[in-house]
Structure formats: C-alpha cells, structure tokens
Structure I
Amino acid sequence: MWTTVFLSAFYASLIFLTGFALQKKIKSNRIKAFFWPAFILKLLAGVAFGFIYFHFLNSGDTYEYFVNSVKLAELVWANPEKYFSMIFNLTI
C-alpha cells in the first residue's frame with residue numbers, strides 16, 4: 001500500500017517536473033498559454049484509457065502486457081532460473 005502511494009507521488013512529481021522543463025523550452029507565448037491545459041488533458045486521457053481497459057474491457061494488448069509483466073516480475077524473485085530460461089529460451 002505505502003509503496004503504491006510513494007511511487008504514485010514520485011511519478012506524478014516526475015511528470016510535472018518534466019512538464020515544467022518542457023514549458024520553459026517553449027518560446028511562443030501563444031503556445032505557452034495552451035501548454036498546461038493540453039498537458040493535463042493528455043494525462044487525463046491516458047488515465048481514462050487505462051480505466052476503460054481495466055474496468056470495462058478486461059482485455060486488450062495494454063492490459064495483457066501489464067498482467068504478463070507482473071507475472072514475470074513475480075517469477076524472477078520466486079524462481080530466477082526458470083525466469084532466465086524463459087527469457088533467453090534456454091533448455092534446462
């Protein structure tokens with residue numbers, strides 16, 4: 001639970017620090033005025049996309065990639081030999 005909260009705060013900070021860095025590189029005041037609304041809209045669209053896939057579709061490439069990567073992450077700690085065998089297609 002605390003790991004999730006910490007990582008969420010860390011990634012949110014990283015995303016917004018990146019946003020500030022990108023905004024400083026923009027020279028046109030006209031584009032600068034739309035930067036934050038567009039940036040936040042893009043982030044919300046990504047969250048909405050993930051929410052729809054997770055709660056309504058329960059399938060698709062994005063969701064399956066995540067589920068399988070979690071399984072691989074668990075396998076690397078539970079049985080490293082089997083993990084590396086699977087990754088490098090080795091026969092043991």
Structure II
Amino acid sequence: MAVVTVKKSMIPIPEGIKERFLLNDGDKVTIDVAEKDKIIVSKVEDEISIVEKCFGMWADHLDIKDTDKYVRKLRSGWRRRLKRLGIEER
C-alpha cells in the first residue's frame with residue numbers, strides 16, 4: 001500500500017500502480033465511494049477501444065449466417081416486454 005498526499009485536488013498515483021494497471025499521464029479515471037471511508041479508482045476505457053474490442057465479436061459464430069437478421073430477431077420481443085412492464089418506448 002502506498003501513502004500519497006493530496007495536493008490541489010490531485011491524487012498522485014505511484015509508479016508501480018500505474019505500471020500494473022497500464023495507466024499513462026492523461027488517462028481518465030473514475031472515483032467511486034465504496035464505503036464511508038474507502039474509494040475505488042477505475043480506469044475509464046477509451047470509447048474507441050471499447051468499439052474495437054466488440055468489433056467482429058460475432059465472426060466466430062458459424063451458426064449465425066446473417067448477424068443483422070439475428071439481432072433483429074433478438075430485439076423483436078422488446079416492444080411487448082416494455083409494454084408488459086409499463087415502460088414507454090422512446
């Protein structure tokens with residue numbers, strides 16, 4: 001555990017932790033309250049990285065010939081479910 005001093009609303013992250021979690025200067029993090037005296041700092045994934053990670057995720061599913069058709073089928077019951085739950089569609 002490293003002890004650091006907060007200065008000007010900034011919390012320095014020790015080098016070992018930055019290396020372990022692949023944090024670089026300029027990366028964004030979220031700070032959440034875990035308990036009354038604990039916080040959780042999490043790295044914010046870049047939106048492009050998330051898209052890149054998801055790109056082609058259906059490629060190895062040989063049983064799905066037409067991904068657009070498959071997704072439309074998955075979504076087909078949404079309206080009925082929303083209505084049954086009393087949720088208005090936007």
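FYI, it's all coordinate maths here, none of it is from the lab. Predicted model only: the values in this text are computed from it and were never measured. Cβ atoms are built from the backbone, for glycine too; each structure is taken alone.
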Next on the checklist: Given a value of 13, 26, 29, 21, 9, 2, 0 for P(r) over Cα pairs in 10 Å bins from 0, in percent, calculated from one of I, II, which structure does it belong to?
Outcome noted: I
Checklist entry - For which of the structures I, II does the calculation of helix-only ellipticity at 222 nm (-39500 (n - 2.57) for each DSSP H run of 4 or more, over all residues; to 500) return -9000? => result II
Checklist entry - Of the structures labelled I, II, which one yields 3.9 when distance in nm of label points 7 Å out along Cα→Cβ at positions 16 and 80 is computed from its coordinates? => result I
Checklist entry - Which of the displayed structures (I, II) returns the greatest value of mean count of other Cβ atoms within 10 Å over residues 32-39 on calculation? => result I
